[in-house]
Structure formats: structure tokens, C-alpha cells
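Multiple structures follow.
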Structure P
Amino acid sequence: MYQVYQTIDGELQKVDSLDGKGLWIEMIDPSDEEINLVAEATGLEADLLKAALDEEERPRIETGECQVLILINIPVVDGDNGGSYFYDTLPLGVVINNNVVVTVCLKNNPLYEELHKPRIARTIHTVKKTRFLLQILLHTAALFLRYLRLIDRKSNEIEQELHVSTRNEELIKLLNLEKSLVYFTTSLRSNEIVMEKLLRSKLLKVDEDAQVTSRILKMYEEDEELLEDVITENKQAIEMAEIYSNILSGMMDAFASVISNNLNIVMKFLAAITIILALPTMVASFYGMNVGLPFQDSPNAFWLVLGISGLFVAVSTYIMMKKRML
């Protein structure tokens, strides 16, 4: 599906027509018919619009005739699997020509939701294509940072559970978070290459692609400063992802040993209880034999046997506690 927006009187408003300038066309898992319709109405190449529909596409900049594709990766939450969130990335294509900005993604995503928040929507001017693109990049980096903080918070919660756990469930949750960090780091580095290339295309127009990019994405001084801010935010996200990944990796190794140790403690406790319970059983077995036994003619024989069993239990419990087995 697709929706068309335009900044009118300082407000981002939904419009029905694909004709006109300064439009933002937001596409979510579009069909071939919708892609052809948008391509025909805007003059964009259908192949550029389809680029983001492949989950394995890598971030890059590609130019066509008077149009440019900026493909980046954005973070998404891939559902809640047994209380463990798994974070992944999806390609987002931003195709720009002199008239429109088209964003294409396979799924509705947090970035779209972020851009439609009233506070942010008021800052979007669809006619300023370069500024809009940089805002998309900035909010993408901010989303990565937000999810990285959530991953850190979630790993701290799992760490507390692991202190007393003897199961593998917590380690599996940590593994999911570690995989998420690997995906984030890879995507952030790829996005950084795209941003650096955008900056270079403004400074060094050495090839045709750079010339097309700089002609369509005209950067003013404020835009260059914003792009530098975006690159800084992205670098910060890369550093955070690498730090959290290293911490998680060490934590998983440490807590694999902790879980094994916790299991040994449980087994030691059960062994001590087994020994303590075996002593009364042994006494009762001796007095259950069909032979002459001490106190067999005494009316208090039962209580004497019970007392002896209790004494053995008390002594063995004391010894086990002294040896820290209980």
C-alpha cells in the first residue's frame, strides 16, 4: 500500500493525488501494480523502487536518470518470543527526484511511526528533499540508540535472573540479544558508509554518480552541519553496539559457568538430604529384623528408637551445615 503526504501551511497533511511537487510517498510492501503506478506518476524507475523489497539488500547509493536511491537499514522489533524481544533490521529505500521523495519498506516500521508523531511531523517540509532525507537518517540513528538502551536494560534484567537460574532459557534470551547487536553493528557500519558517501558527493564531484547525487540533493551549510550530526549519532550507536556486544559475550561465558555451578549446588544439597534421610531408615531397618534386639521388651521401645533416629538426624544435619552442604 502507499500513502501520499505534503507539507501544507507548515503541517504534514495527507493528500490523494500523485501529481505535484514536494510530495512524500510512503510505501509499505507495495504490489507490482502500485510500484508501476507510482513510477509512472513520478517518473522514477521501478527497479529503484523495488530495491528495498529484498531483505538481503545492502545499504548503498544508486543513481538513475535525474534520480537517486539511498538505501539504508532501519531497526525493527521482531516480535516477543517467550518474553525475549528479538531486534532485527530492514532495508528502507529513499528514492528522490526533483519533485518527490518516495520511501519504500517491506513492513510498517518504527521509523514511519516516529516521523508521523506530531512533534516531528511539524519539522518535516516535504519540499526540502535533502533536509527530509537527513531527518530520516537522524531519526534512524536515534532509533538504533533507543533500541540499544533497551537491549542493555533487558540484559541487566536477565543478569539478575541468571544469578539463581539453573536453566538455559536465560542464556537463550542473551543469545537473541547478542545476535541483535551483531545485526545492529553491521547495519550501522553500512549506514555510515552511505552517509560518508553523501558527504563526499557534496565535496568531491569526481564521478557521474556523485554529480547526479549533488545535483538532486542540494546541500546548504545547515544541511552539511545536520549530516555531520547524523554521522556523529551513527558513530555513537556503533560504539554502543560494540560495547554492549562485548559485555554480552563475556556475560554469556561467565553465566554458563554460573548455571553449571548452581546445578552443582542443588545436587550437593540433594545428596546431603539423601544422607540425612538414610540414617533413620537404617535404624528402623535394624529394629525391623526378626531377631533379639535391645529394648524389645520395653514398653517405651518405639520412643527410644524414634529418639535414636532423631539424634542421628540432628548430628548429621549439624555436620552437613558445618561443611556448608546445607
Structure Q
Amino acid sequence: MIQSVNFPISSYCIKPYGSWDALGEKLRALGLDGIEGIVDPDDLDAAFPASLLAGYHMVFYPDWLDFYRHSEPELLRKFGSWEMIGKVYRGTRPEDLMRQFKDDLAFGLSMHTPYTVFHVSDVSLEEGYTYRWLHTNREVLDGAIEFINELLRGVEPTFDFLVENQWWPGFTFLDPAETEYLLSGIEYPRTGIMLDTGHLMNTNPKLRTQAEGVGYILDRIRAHGELKDRVWGMHFHQSLSGEYVRRHTGRLPEDFPDDYFEAFFREYPHIESIDRHRPWTDPKCVRLLDEIRPRYLTHELSSAPGRPLLTAVRRQLNTIRKGAAQV
């Protein structure tokens, strides 16, 4: 099993660690193989060594389907002008979006990544508050299948392509029929699932404890029958945000900014309060690893002042060890 931690390939983000070599030493001391990297296109660090890349998370736009479908009325309603649309998407045409993803994939492949991760979801800023969806799961799945097949057309199958679940419209890992529909629609032969445990917990605001979360995730895994064998990777973390969701969703704040970027930065902590990316502290979480036995395990944890990333990783690793010792 390849183990990693989520980390941007960014000059700014590596500064607190001194160098990539220094970060690599710390990760090896924890028993990890490297990072699951994601590129910051405005701050890509050319000094990043390919040897530290254990996996690659592709660029993503939370709200992309209307742009890809070139739905002008919806785009103008959400962004206000084509000038703003161009700033957000670094272009104004669907092919501009595809070009970014192809360039991003090419970078990951140049680093010899064993796998890539692709978000299959769509959510606008307003939906992040209202929870009233503008698109159905099937609409998002159809768009994603079309996009992915174009993205991977002609690409040599030298890596695993993993679709990641969200709690937004798209791939949620709640309905086995929808999971089968997505996987069967993608033509790339090495397609599997990156099961994000925290995102799956976010689909059930009634969860109160980590133990309940483990039981809920196990139920969804087992409901998938043989499809569970397509879960090749796990983003491992826990998220118990039901109380927050009940209090802070269902409506758009009255003072929500009209400017897209102001609204985006206003909403960011709101999304972090829903999708918490906290380390598992209940040893029962090891049951999830025993059920799946993933090829790839990413400790996808949040970091902030007072919550250092490697401290969170160490805490989760200790929890897994405790759980393994109790089996």
C-alpha cells in the first residue's frame, strides 16, 4: 500500500519545511511514501522532485458544468460578465477548460505518477449554502464521462485514473447503480475509485460520532457488492459537521457579496466547516482499511495555525496502529 499526505506543489507551501528534501525526510520518518500532489498553476515550484510524488490530484473547478456546456444565461447569472468568467476559468470557451486539464495531466505524467484523482461533482457558490441543486447527479455524471473520455483519449494507460466522490451533485458513492454508470461510461481501462471517507460522511448530517461514521461508510461499501473491488484508493479523514450544516445551510446569507471573488473567499471557511478533514481518533476506523485494503492511502488532512499537517498525520497513524492492535 502506497501511503501519502496531501500537499500542494507550491513554492509558498514548502517554505515552512525548508525544502522538499526536508519534507521527504519527515514523511519517510512517519512511514509515508511521499505526497499526493496538486499543482498551484500560479506558484508551481520547478524544484519539486518527482521522487516525492506518490500520487497526483488533478486541478478542479467546483462549478464547471455550465461552463463546459457553454450555458451562457447561467454563466452570466452566476458571474455577472464574460470578463469575470474569463478570469475564473482562464478562458471563455469549453476548449480552454479542456486544455488546462490536459496540461495538468501531462505534468502529472511527466512526474511518473502511479495514479491521478479526478473530482466528479458540480456545485456553485450559492448551492454551497442553499443545498438546492441546479443539476442532477445524472447530468453531472454525463458531463464528467464526456469530459474524461475526451481528456484521456489516446493517453497510454500507464497510471490508475481514480474518480473521487463528493457530497455535491455527481458521484456520491450512495447509489451503486450510479457508481456503475460512471465507471462503465469511462473508456480508460485503468479506472477505479478514490473513496473519500470524510466526503461520504458529509452526505449524512445525522452522524454524531466517528463510530457512527465508520458504520455508515461500511454500509455504503457493502451495498456496492463487487463494485467495492473498484475502490483502489482512499482519502482518509473524518468529518462530523451535521450540526453546522443544519444551522448554516438552506439559504443564501443576506449580505452575500455580488462580486464572485469576494463571495468565493467569504464562502471558503463555510465549506471548511462542512468538510472538516480531521484525523480519525477512533480506532474503529481501521475496519474501513480492512474492508477495502486499498492500493493507495492518502492522509488527506487539513492544516492551519495551531493544527500542523504532520501533527495531524501522526495522530491518524497512531489511531490506525491502535485499531490494528485491537483486531
Structure R
Amino acid sequence: MGKRSKKSGRNINGILLLDKPSGMTSNGALQHVKRIFNANKAGHTGSLDAPATGLLPICLGEATKISAFLLNSDKTYQARCKLGITTATGDACGDLLESREVPEFSSSEFEKYLQEFVGEIEQTPPMFSALKHNGKRLYELAYKGVEVERKSRKVTINSLALVNLIKDEFEIEVSCSKGTYIRTLVEDIGYKLGCGAHILTLRRLQAGPFQQSQMVTPIELQSTAEHGFEQLDKLLLPIDVALKDMPEVHLSDDVVSCLCQGQTVAAKDLPGSGRIRIYNTRDQFIGLGEVTGDGQISPKRLINNINNQL
């Protein structure tokens, strides 16, 4: 029997900012986008729980090479939460654990409590998370009723604002570092208030340089796809827009050629150290380099198929 041919798709490169709907897993969203674009390669940049909605950057083709930088970026969320009830999962999908009476709070009093969580804080990851313990996802163990010890870790809450407070429900907007669990934050807020709390709805508004105003819904995606790949590809953002906080350097074609062969190259007017965006003389994005000192650049994440870029 002959070997099966590998499935292939288009060599399309770029970033789609999907507005993930509630009920769709992040991997399900990824596969949906990959299928619509008929892309040969795709990856997302940080999972959203299935009940959550909002910004899910999906990298196609060569954009997957820079997905780690989006994974490590700050995020902003809006969460609607309920006081007085704690659940097994920290959200509305979990079984009820405890119900308590909710004290009366004014908005100003509530905001004072919230400010105690701004800055660097310790968080213990929830059992219902994708972290691994001895090769198993924590949520897999949690669904079997198994709980294991988890190490706390430091995360940073850049800002925490009260959007609304009505009786036993409140809404907050949170800007935070990577690795922050909003469910855990809400549970900790509820514990601080003495009545418990859980998330009703969660929406991601921002990830790194990307904002909710740039998002595309699955319905908009499907509608555009009916007009063919040419129109569909216009929804993609160029790869380098995810890296705008890094300094840029333009190099001659000869130097770029050496860099693409894995060589360390010399250049003028470089920053003292750190990662840089590299472009050729035609302003095409070549990839990322690392300034090594003495005017040297070593290649780190280089983009193939430059002519296929957006």
C-alpha cells in the first residue's frame, strides 16, 4: 500500500483577530478559522475558556513563529460576577459549593476593596485549568474529583476598575499580566468581602497591541468567505503588527541574505541590546533578531516566503 499524501493548504500568512463566541473552545475556533482560510498552518495565542467570549488572535502560516510574544503579552478582560455564591469551577458552569448573605456595599467602598488587588499579587491556579500535573491537565483531574496541590505564583494586576455594582452583581474591567486567572481573582475578591463570588460572564477586550474594535465575528468571517479568498485575506493583519513595541532596523539585501543563512551580521545604529524587528530595503518584514553587542545581530525568528506576506 502506498503512503498517504499529507494534507496541504494555502501558504497564507497573517493574524486574524477573532471574536470568539461563547460555547466554542479555543481549539474549535482555531480549526474553524484554519478550515475557512484553507491554511496549511495555524495556531492561537492563549486559550479562552469555552464559556468566555472576545479577542482570540489566531496566527496563520509564518505568523505562528511570533505567537509566543502574544502569549506573553498583557491582557484586558471585562467580567460580570455574582456575590454570595461560590462554585466548583469559579464560574457559572460549576456546581454550587456555598451560598452566603451579601453585605451592602457602596460603589466607593467596593472600589477600595478592589484596589487591594492592584499590583503584584499571589495566585493559586484553579483545578479547572489547562496546567499540567504529572503529564495530566488539571481540569482532567478535577472532573474526576481529584484535587492536587498547586504552587502559587506571582501575577500583576495593572488596573482593576469597577464598571457596575447592582445588589449582588458587579462588573469589573481588569488589565493584567500573562498567567492571570480572572476566575481566581474574582474568587479572591469574594473571599475578601466575606461572602464569596464567581464569574457569570467573561470577555477579553485586549491582547498585547490588539483591541476589540479590530475583531471579526464568525458570522462576518463566513460572510466574507463567500466572496472568495481574495476578500477573505483582507481580514488578516500583517505579522509584524504584533511586535510594534520592538525597535525596527532596516538592512541591505546582502546583509539580510547572510542573516537568513543563520549568520550573525553587523549593522549600525542599533539599540544596546534586546529583540528587534528586521526589514529589508523594500520594507518587507524579515523577522526577529537579537542585538548581541558590538553592533552585531543574531537571527531569532525569521519569516520564510517573504513574497507571500501580506
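Of structures P, Q, R, which gives 7.4 when distance in nm of label points 7 Å out along Cα→Cβ at positions 155 and 299 is computed from the coordinates? Going through each structure in turn, the value belongs to P. When Cα extents along the principal axes in Å, for residues 171-218 alone is computed for each of P, Q, R, which one produces 39, 22, 14? Here the read-out was taken from R.
Here Rg and Dmax of the Cα atoms in Å was derived from just one of the structures P, Q, R, and that gives 33.3, 113; the source is P. A value of -5500 was derived for helix-only ellipticity at 222 nm (-39500 (n - 2.57) for each DSSP H run of 4 or more, over all residues; to 500); which structure in P, Q, R was it taken from? Label of the source structure: R.
Every read-out reported here was derived from the displayed coordinates using simple, explicitly stated rules and does not represent laboratory data. As the structure is a prediction and not an experimental result, all values here were calculated from the model. Cβ atoms are built from the backbone, for glycine too; each structure is taken alone.
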